[in-house]
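A.B. asks: Listed next: structures, encoded as structure tokens.
Every read-out reported here was derived from the displayed coordinates using simple, explicitly stated rules and does not represent laboratory data. Nothing here was measured: the structure is a model prediction, and the numbers come from that model. Cβ atoms are built from the backbone, for glycine too; each structure is taken alone.
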Structure 1
Amino acid sequence: MLKMLFRIGLGWLLLGVVAKAESTVASAYHDEVESWRAERTSHLTDADGWLSLIGLHFLERGENRIGSAADNQIVLAAGPAHLGKVTLLTNGEMKIQVNPGLDVKVDGREVLSADLDEGRRGRPTLVTCETMSFYVINRGERRALRVKDSATARRTGFVGIDYYPIDPSWRIEAKWVPFAKEREVPIENILGQVSPATVLGEAVFERDGHTMKLLPLQSGPGEPLFFIIADETSGKETYSAARFVYADPPMDGVVVLDFNKAINPPCAFTPFATCPLPPAENRMPIAVTAGEKDYRGAHDRFAE
């Protein structure tokens with residue numbers, strides 16, 4: 001009898017130790033995700049973050065007069081009434097000419113004219129005037145001014161991010177299946193522009209009776225993975241276009257997909273971002289009830 005009681009007591013003790021260890025692991029994971037969320041919000045609301053976007057204006061060949069006044073060819077939502085002009089030459093080079101007497105800086109220097117570099121080999125040329133700034137980006141071989149203002153109401157009136165409850169079961173260890181030969185997958189953005197992307201393999205896992213084979217974008221072997229996904233919550237509880245999931249490079253044939261860290265793309269927060277859409281393989285027939293929900297703050301539809 002004593003031996004039986006001892007075994008029962010030892011069993012309960014071991015169960016208690018295991019339960020406590022599992023609780024400690026779960027608590028540590030919960031804290032890690034909460035810390036990640038706080039860092040995510042900090043980056044999003046930074047003075048130079050996505051919430052500061054106030055415009056995306058495509059350049060035409062030749063001279064483009066810019067400023068906040070209505071008689072400019074490109075009307076900025078902030079800044080001087082007549083800032084100057086940006087010229088897009090036939091050879092692709094770009095130049096800015098600033099009107100005299102304005103507190104406008106190009107890469108921190110007060111100049112009246114300068115070359116503009118879109119940053120293919122480094123950082124793009126940055127033009128600033130008080131809280132407003134802009135630089136050139138390339139979208140589908142077209143050049144555009146991406147304009148930001150740290151004082152915009154979209155940033156100062158940010159209402160926060162809504163999340164699904166943290167669920168450790170959505171931290172999935174997927175099997176990494178490399179392709180014998182890299183594939184080129186067309187990726188469309190919300191403007192309808194299509195660009196090829198290199199895919200080196202797929203992440204495979206089972207969930208809710210379905211086999212998922214997700215394709216990540218990857219700049220090269222050993223580099224982080226970028227998944228553009230959609231699921232049965234898209235357009236209902238989560239942003240309609242897509243969500244993003246980032247993952248470390250595969251290790252020992254495994255890719256860790258943490259859907260608790262699934263985030264909204266920039267275009268969920270601002271109409272001035274050009275976000276990519278998921279390839280067909282990444283449109284999952286299940287509800288991914290983890291990560292960020294759709295942003296409840298007001299945002300206009302993209303109207304560029």
Structure 2
Amino acid sequence: MLVREMIKRGETQLNRAHCTDAGIDAERLYCYLQNVDKVKVFLQANDPVEEATREAYFNLIEERAKRIPLQYITGTQEFMGFPFAVNEDVLIPRQDTEVLAEQAAKIIGGEGTGVRSRRKWNVLDLCCGSGNVGISLAKICANAKVTAADLSGKAVETAKKNAAANRVKLTFLQGNLFEPVKKKRYDMIVSNPPYIPTHMIPILQDEIKAHEPLMALDGGEDGLDFYRKIIDRAPVHLSRQGVLILEIGQDQAEEVTRLIRDTMTFSKVHVVKDLPGNNRVVYAAAL
């Protein structure tokens with residue numbers, strides 16, 4: 001069997017298991033197994049495959065065919081160009097969330113976002129998960145000091161390892177939302193909280209509902225439970241003209257904007273769209 005034949009057979013198996021992007025995943029699993037890139041795969045396409053390699057490869061294909069996410073098989077996911085270790089204790093970082101990190105970085109960098117500029121920013125990454133947002137900000141923004149917090153102790157441990165791997169120093173806290181920060185105030189609170197309505201969980205892809213942590217997905221009956229809690233308490237934990245910036249579901253901008261305005265403690269609420277044009281991020285500065 002040649003490399004290209006083996007990968008094609010892997011694709012066929014993944015298609016039978018109704019895996020999305022079967023061809024891409026079949027190739028990526030070979031890259032992962034052999035520690036090579038796509039160019040190397042092209043160059044090796046007509047090479048014969050050793051039996052041990054073939055066996056190891058189809059073991060990986062079988063795992064993916066069980067609808068285990070590719071990232072949990074390989075143990076890694078790239079975010080903002082940086083590598084992050086992932087496991088079933090943390091949500092897999094999405095490209096959509098890069099909009100949150102990018103907008104937060106623009107605000108910290110003073111890039112005309114309608115927010116007061118500062119020399120230094122004390123940032124709280126709430127519901128940090130793997131740490132992808134907070135760690136990325138620490139990497140990108142030299143003037144940001146980041147604290148990352150999550151309810152899950154296992155998520156915090158994963159985030160700590162990711163900070164070490166990316167060679168940045170963060171403060172990590174474990175606890176329910178603002179509880180572990182006590183009375184401390186921050187210049188920015190950034191969060192990608194759970195926001196999927198409970199009734200939508202059963203219709204999600206098997207990769208998500210069967211493998212990713214439910215506590216990182218379920219936003220309550222209408223998906224807004226965590227926004228209510230965060231927005232209600234944020235003014236107590238923001239410095240003067242500090243910024244609250246949140247990722248949202250594409251149909252949640254109106255409701256989250258209303259929740260922020262109803263506090264009467266924030267200035268204009270800004271909505272940022274992702275590349276496909278969906279509402280993805282809201283932010284506002286405290287008065």
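A.B. asks: Work out the source of 2.6 here, i.e. which of 1, 2 gives that when distance in nm of label points 7 Å out along Cα→Cβ at positions 33 and 201 is computed.
C.D. replies: Working: 1: 2.6; 2: 3.5.
Matching structure: 1.
A.B. asks: Starting from the value 10.1, 30: which structure in 1, 2 was Rg and Dmax of the Cα atoms in Å, for residues 225-264 alone calculated from?
C.D. replies: 2
A.B. asks: Check the numbers for distance in nm of label points 7 Å out along Cα→Cβ at positions 65 and 185 across 1, 2 and tell me which is largest.
C.D. replies: On the way: 1: 4.7; 2: 6.0.
Across 1, 2, distance in nm of label points 7 Å out along Cα→Cβ at positions 65 and 185 peaks for 2.
A.B. asks: Where does the value -12000 come from, among 1, 2, when helix-only ellipticity at 222 nm (-39500 (n - 2.57) for each DSSP H run of 4 or more, over all residues; to 500) is the thing being computed? Provide the component values of the computation, followed by the final result.
C.D. replies: Numbers: 1: -5500; 2: -12000.
Source structure for this number: 2.
A.B. asks: Of the structures labelled 1, 2, which one yields 63, 41, 28 when Cα extents along the principal axes in Å, for residues 105-248 alone is computed from its coordinates?
C.D. replies: Details: 1: 63, 41, 28; 2: 46, 33, 30.
Clearly, the read-out refers to 1.
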